[in-house]
1. Using the calculated result -14500 for helix-only ellipticity at 222 nm (-39500 (n - 2.57) for each DSSP H run of 4 or more, over all residues; to 500), pick out the matching structure from P, Q.
2. Consider the structures P, Q: one of them gives 0.96 for Rg/Rh (Cα atoms, Kirkwood Rh), for residues 56-119 alone as calculated from the coordinates. Say which.
3. Could you figure out which one of P, Q the value -0.43, -0.99 for log10 I(q)/I(0) by the Debye sum over Cα atoms at q = 0.11, 0.23 Å⁻¹, for residues 8-79 alone was computed from?
4. In terms of relative contact order in percent (Cα under 8 Å, 6 or more apart), which of structures P, Q is highest?
5. If distance in nm of label points 7 Å out along Cα→Cβ at positions 48 and 96 comes out at 2.4 when worked out from the coordinates, which of P, Q was used?
6. Using distance in nm of label points 7 Å out along Cα→Cβ at positions 32 and 128 as the calculated read-out, with 2.6 as its value, let me know the right label among P, Q.
7. Between structures P, Q, where is FRET efficiency 1/(1 + (r/R0)^6) of positions 64 and 88 (r between Cβ atoms, R0 = 30 Å, to 0.05) highest?
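Bear in mind these aren't lab numbers, they're just calculated from the coordinates by the rules spelled out. Note that this is a predicted model, so its numbers are computed, not measured. Cβ atoms are built from the backbone, for glycine too; each structure is taken alone.
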Structure P
Amino acid sequence: MRFVRRSQEFSRVAIDQAEALLLDSLGELLEFYASADVAFVGGSLVPIGGHNLLEPAALGVPILTGPHNFNSQDIARLLIARGAAEVVHGWQELADRVTALLADPDARARIGEQGRASVDGNRGALVKLLWLIEPLLAERA
């Protein structure tokens, strides 16, 4: 698969010839996720702990991730259980799944919607938490 690294500066020619963009820079992912067909969320094929799975999920982008998601275990478990994310165990499996998903727009739409619904269904956590701890705070006042 031909790809271009963001850290090596995109050029129009390089992008036109690439099959994939490798985003290895900070602060730009959300913008790219919004136009992505599939997202591999890095830091997860090796024991680094994985990066933020919520951004692509909230935008309805199908997620592929490695098995090392200990930085956000609960979120990873939720998205995997709901069919919004899939675990791959190496580069070949990653390439195979990306290829399969790119060839199946219906699957991408279904998986993406599971991600969006999972995020939407869990909004308001701070309000719920404050509601639960308010009585404890009142006791201490």
Structure Q
Amino acid sequence: MNEEKIRVTKRFTFEMAHALYDYDGNCRYIHGHSYKLYVTIIGAVKKNDSSPKDGMVCDFSDLKKIVNENIVDVYDHALVLNQKDSDKINVLKGEQRTYYFPVQPTCENLLLHFKNTLQSVLPSELKLANIKLYETEGSYAEWDINDQ
């Protein structure tokens, strides 16, 4: 018999700035957002009477540690720029917590980067099912395993 799969979601918040290289609107300027990241994993409920984690897909604190170490702690209060943006890069040389992406640091590209990062570090018994990144209160990008 197949094990039933359960989805577990945790929300994270962090502050980050970015600018879009050669963009024709206001987003070409360095500006910040209060990002909200929703991470949903899917897995089987553990069935082990002798374990305190019996009945869990994943301990929420374990998921929190994975996401914080690989995303939130890295990008909180950071600046992300396109590596082609040499004018801003030259001004900011030596600044801490500045990251240069090979693509535009849009909400969509950041989401895909975070998705790839999490997929590479999640334990093998868990799968990333959905990831949602809110750039503003009313705007977000979403990746879902069922759309692939």
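1. P
2. Derived from the structure labelled P.
3. The structure behind it is Q.
4. Across P, Q, relative contact order in percent (Cα under 8 Å, 6 or more apart) peaks for Q.
5. Details: P: 2.4; Q: 3.8.
Derived from the structure labelled P.
6. Values: P: 3.2; Q: 2.6.
So the calculation was done on Q.
7. P
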